[in-house]
1. When mean count of other Cβ atoms within 10 Å over residues 460-467 is calculated, the result is 24.8; to which of the structures P, Q does this value belong?
2. So helix-only ellipticity at 222 nm (-39500 (n - 2.57) for each DSSP H run of 4 or more, over all residues; to 500), computed for just one structure, reads -13500; which one of P, Q is that?
3. To test your reading of the models, identify which of P, Q gives 6.4 for distance in nm of label points 7 Å out along Cα→Cβ at positions 220 and 324 when calculated.
4. Computing percent of Cα pairs over 17 Å apart, for residues 52-155 alone for each of P, Q, which one ends up highest?
5. Distance in nm of label points 7 Å out along Cα→Cβ at positions 244 and 684 computed as 7.6: which structure among P, Q?
6. Thinking of P, Q, which structure, once percent of Cα pairs over 52 Å apart is computed, gives back 10?
7. Given 14 as the derived value for relative contact order in percent (Cα under 8 Å, 6 or more apart), which of the supplied structures P, Q does it correspond to?
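Just so it is clear, none of the values below were taken in a lab; they were calculated from the coordinates. Keep in mind the model is a prediction, meaning the values are calculated, not measured. Cβ atoms are built from the backbone, for glycine too; each structure is taken alone.
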Structure P
Amino acid sequence: MSDKILEMTMICLDDGAVMPELSFYLDATKREACEAVSRAVKGDEYVFLVNPLPKSAGESAAFCEIGVIARIKQFVRLQNKSMRVLIQTERRARLMEYKKDSCYICKVQEVEEINDMSEDEDKAVQSLLRDRLKEAVECGMVKNNVLYREIRAFKSVRKLVDSMADYITIPDENRQELLEMLNVKERALRLIELIDEALEIGRIKKEIMEKVNQETAENQRKYVLREQMSIIKKELGEDSVDANVKEFQERLDKAGCSQEVYDKIEKEINYYKSIPQNSAESSVSANYIDVMLSYPWNVSTEDNNDIKSAIDILDRDHYGLQEVKDRVVDYLAVHILSNKGDLPIICLVGPPGTGKTSIARSIARATARKYVRLSLGGVRDEAEIRGHRKTYVGAMPGRVVQSMIKAKVNNPLILLDEIDKVSSDYKGDVSSALLEVLDGEQNSEFNDHYFGVPVDLSNVLFIATANDISGIPGPLLDRMEVINIAGYTENEKYNIAKLYLIDKVRDKNGLTKSQFKVDASAIREIIRHYTREAGVRDLERNIDKVCRKACRKILTGELDEAKVTKKNLSEFLGPGKYKDETGDLKNKVGAVRGLAWTSVGGVTLEIEVNVLPGTGSLQLTGKMGDVMKESAYAGMSYIRSRKESLALGDDYFAKHDFHIHIPEGAVPKDGPSAGITMATALYSAIFGVPVKGRIAMTGEITLRGEVLPIGGLKEKLLAAKMMGVKQVLIPAKNESDYLELEDDICSGLDVQLVDDMDKVLKMALVR
């Protein structure tokens, strides 16, 4: 090997490695490549051609160790600032180092090839190579046939191998492998091996294609014979359509449908008889008849009229939710006594994970009805409800009718899940289509476009679920009886986990009671420090995570049985996600903790106010909605209206700017219930009076300082307890809502009723 180090420009090859002693045209399109060519032309006309190594995102460029020294014979500049360069490759070289300026500059060292073959070995290898070259040409494995005779005439094994490596179509990584092999004999044998592999793959492909062609020809022959047979049968009056018609007619006679429906289907059957079997209309007509006959026109299940059994099932399946279960049982009792088909439409409203879908499933069990879930989230096409007319390509019934066919009875319980998330576009309004479905006065003759005949839905028990009723249009909401499912208290979550979730998760993961135990302290620790939710879905996920860790420890022999306690809980779940917030509940100036309701439960919002020298502007930040902005303006207006009684100068508000901010600026916030919170924060910031740290408040404010009622009281009080708040101010007009709450929710909270801002300030400020 030569010790001489050569310095030259370097070009990175994107199209794969090249071999020595070859001439080819290179299209230099990148700026670095064009600059490298320009520098080489100005110098000794030599460049180093190298293949790049694969790289991951963020990594710098890297190159193969072995490349080729090449000489530029000529070049042409093109109009698009690129170049076409005639390259003559000469010899292998090793890349020693490189740097990037306007192009790559590298230092390379020529490598010495090893050829230790005897004369006889040389002849044998040449013979093998020429045989493989011939086979490759015959199998079409070469770039073109023009150079075949020229390559075959080479007398040097080295040149024959390098030329064949470039001429025969092999993967780029294999070509680079051959380039890096300095032993000529090993290089030749490796090339023979690669060609043999490619030839074998080609032979297998050829055999497969022959089999496929043979099978295709056989299928074509059978198709022709069947067509001939069909024509013969048609001439003899023995058409195979008769068998389908006979089956359809038998199913129609057993369907038990009304006369109108019977006549419609019979007419379609007669039409099906009259059209050619191989026509497109035939399959459309047959599918329509089959769907119509699959509908359960006269098939129903017998309702469970044992009200005590229904109560037991609801109590067994769900802990707490007494008001919800009472209202459901009341509905069932009325239905049993009245024996009427117009069933009420129940809408279960509450945060995620509170058991809405589970309650619907329990109602189905309690009434002995078939249960079908229909997800409406993201549905925006009216045809999803009403179906497509059968004349359209790919027409099908609406989802309601499909659910009836799936249930195979005409009186199932259909769960309309996430009804608040339907939308509308140019294809129609989904909520308007649901009006007919959920109206007891209309759904006895529901019109599905695909059927074209009335469908009776009056015996169906519809139950809808929603996270937030504000997104449901008024006419649709008016057809449903809303049952609110509020968030769970800590004690309710504890009992749900103890009575239901642990057994469910243990069975799912294949553990026995002796292998997996969770004590009461661990459950409460998970609730307090690993979850922040109104429901129990995240609680179940955490228990499931604990169970999976227990499975792993048992199988690895680390534990014989897993007993999870408060002390070792971190070994299964890691450190707690949520710390006790008591440290943040300090008396502060211009900072007040408010309470808000969201679709996922109650949350606390710390509203901050700064007073700065300025020109009287009011700045609002924290991604507030329009309603919350109005509350801020109302609070500011109230404070300004009291400037005389508050001993503020006439020009105080003209010389100060006021900045109201709600942290978590990326999270949208809206609602009117932050009015008194903002007014209190403004008062505190203006006069420098601290606000009690362990107090929270909610209520809408008028311009005269009156406190108006709010919604979501239960969820807001639960959020206050979760944050360690001791005193909560709520509107006096929410007294009836407060009195209906369970003692467990209000325990540990000093709830005060307020009707005007004077009382709010008196209770909230530190005097």
Structure Q
Amino acid sequence: MIQLLNGGAYLVDGKQVIPAGGEAAAKLKAAAGVSPAPEEAKKNTIAYGILKAHNTSGNMEDLQIKFDKLTSHDITFVGIIQTARASGLEKFPVPYVLTNCHNSLCAVGGTINEDDHMFGLTCAKKYGGVYVPPHQAVIHQFAREMLSGGGKMILGSDSHTRYGALGTMAMGEGGPELVKQLLNKTYDIPMPGVVGVYMTGAPVPGVGPQDVALAIIGAVFANGYVKNKVMEFVGPGVSSLSADFRIGVDVMTTETTCLSSIWRTDDEIKEYYEIHGRGGEYKELNPGAVTYYDGMILVELDKIRPMIAMPFHPSNTYTIEEVNQNLMDILEDVEKRAQVSLDGKVPYTLKNKVHDGKLLVDQGIIAGCAGGGFENICDAADILRGHSIGADAFTLSVYPASTPIYMELAKNGILADLLETGAIVKTAFCGPCFGAGDTPANNAFSIRHSTRNFPNREGSKIQNGQISSVALMDARSIAATAANKGYLTPATEYAGEYRHPVYHFDSNIYANRVFDSKGVADPSVEIQFGPNIKDWPTMPRLAEHLVLKVVSEIHDPVTTTDELIPSGETSSYRSNPLGLAEFTLSRKDPAYVGRAKEVQKAELAIESGKNPAEALPEIQPVLAAIQKEFPSADSPNLGVGSAIFAVKPGDGSAREQAASCQKVLGGWANIANEYATKRYRSNLINWGMLPFLIPSGELPFKNGDYLFVPDVRKAVEEKAETITAYVVGDSLKQFEMKLGDLTDDEREIILKGCLINYYRG
């Protein structure tokens, strides 16, 4: 089904894979008449060509990328624009689209969401952007329909910014990276590795894009096979997939921790652009005659069967058949994982969902950028036709990804088919993906064609004793399960016909409702602020020496950004840096905020010229112990802040708040064995936090310890490979950390305290 090649591989004429090493040179000579070195053949990837066209550095080893377009949703655009305004923004230099697909239920008791929307609309007018009102489209569907283009690059402030199936290399990053683009700066990265995804065969009926995606994620996540690399989809099997199918696989590549994705294109993609009235945006993309990849994933599409990602991660994958055949063993494994993910804070079991030897599901959801596509919904309707979901506890909700899709479903009768079964069809909304829509009951089990199934992602509140869980599945198997009254069922058991109605895109919906400045700014427009929209607080520059108190210690194998700052109802405060920060680590370590704010008292005292020990008495013996050996480490050149340790933080969302919330609470550093994603580490850096690395194994410190990092500013300035630090007790106990690779600009950002300070000068 999925095979990973050890080492690199060559691809000849897009059809023949030749593993590197051994007899590769002879095989290449025989197949292609040439045997180029990997360094030369790497230049023949699709990814290389697109990156070269957008690189401004003149050096393909150290890229400085300028993107063609930017996009953000309402969880992120207020903070981004506020940061850019504070840094000198005058006009959006490239098309910037503001969507409103996280217009959550959090507005109960206030007008927070609509205030954010009006802020977005007035900023689009003032700075020359595009504003997509609520319920019109989820961010990524609008980008596919209206922004994508062959050979183009798009940067979005959502981790699932992926339009590679349409020939567009797209990346999801934290807000500060979009700020840099808004200020005419660049996205600076080393040339990433490129991993080929070589597809053969064609999916069997009942297998959908989520099945293929989960099979790939299950094979590559844990081993980091594609971490921070570009996934390039090639091979004859690509042509067996519809555009919607490719899009559905592509959007899930984020869950592999890859940097971006790109696909070869063909007439199927050409037709997609033509259907959407943008035929001129199509560009044929193929790898060169002989292309080298840093790795190769072999995907036999015909061997993939309906998949399920059990709680609590998209990589926790099985075939549905495997789950049904080994039900109690797999549920036992899930419960063991739950003890790690939930820290044993709430009782957890799925074994009570087993009835007559079958798993009974409580809820089905088909939604968002992954599940809400036209083809997914139509196929689900075919499976459900003539059935009902039943009059018991099981519910089914369907969220088309855009209003044009919704309207076509209404015109062709699919909407009526779905409603007749008892399913509820809702508007374009990302709610179920971030814990703000269709929140399951306590101890309920939800199956979803959406992007993530992390703990709390469905809306649980572990701190209140409430827990439910999510498994990821394809829309087709969700429909088969719904037709079977909630009993877990793979879509391959459906023996009926898939009708595959033709899709007709009507752009009038957007023409009548979406504000498009056409790139023309109007400086006379006054930005509309709601009372919850706050400016960023002042942030100090990095001091000569740092005193850090470890205020949280997390030993989970991976820590998601949703655990660092929860989504869902907390998003009410998304435009209020200090208000949102009150929820930092609230579902993982509720005591964190109080501990961090207590330590921050010392830093605020230093900044106001007062004695830090008077504001934080517990620090007096700490400072005394430090000054015995480092007499110069005194208030004028000393910074005091908090730090957290996590084994591997940063998997999941690109939301910068995971870092900025730590920063506004006085955080100066994260300490980790490794960072799960580039985007989270970049967020830390852009908010002026030190992304320390420490070897795995027993830690030299524990939660509650004070650490002293002397000459830290000098170490950053001089690019020191190793940072010497001390655990402060009766004496100082030395240990070592590293910062990892940093660009000159990143070092300057850290030194100045954050990106805003960096641009202010």
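1. Comparing all candidates, it corresponds to P.
2. The read-out comes from structure P.
3. P
4. When percent of Cα pairs over 17 Å apart, for residues 52-155 alone is calculated for P, Q, structure P comes out on top.
5. Structure P accounts for this read-out.
6. Label of the source structure: Q.
7. Answer by label: Q.
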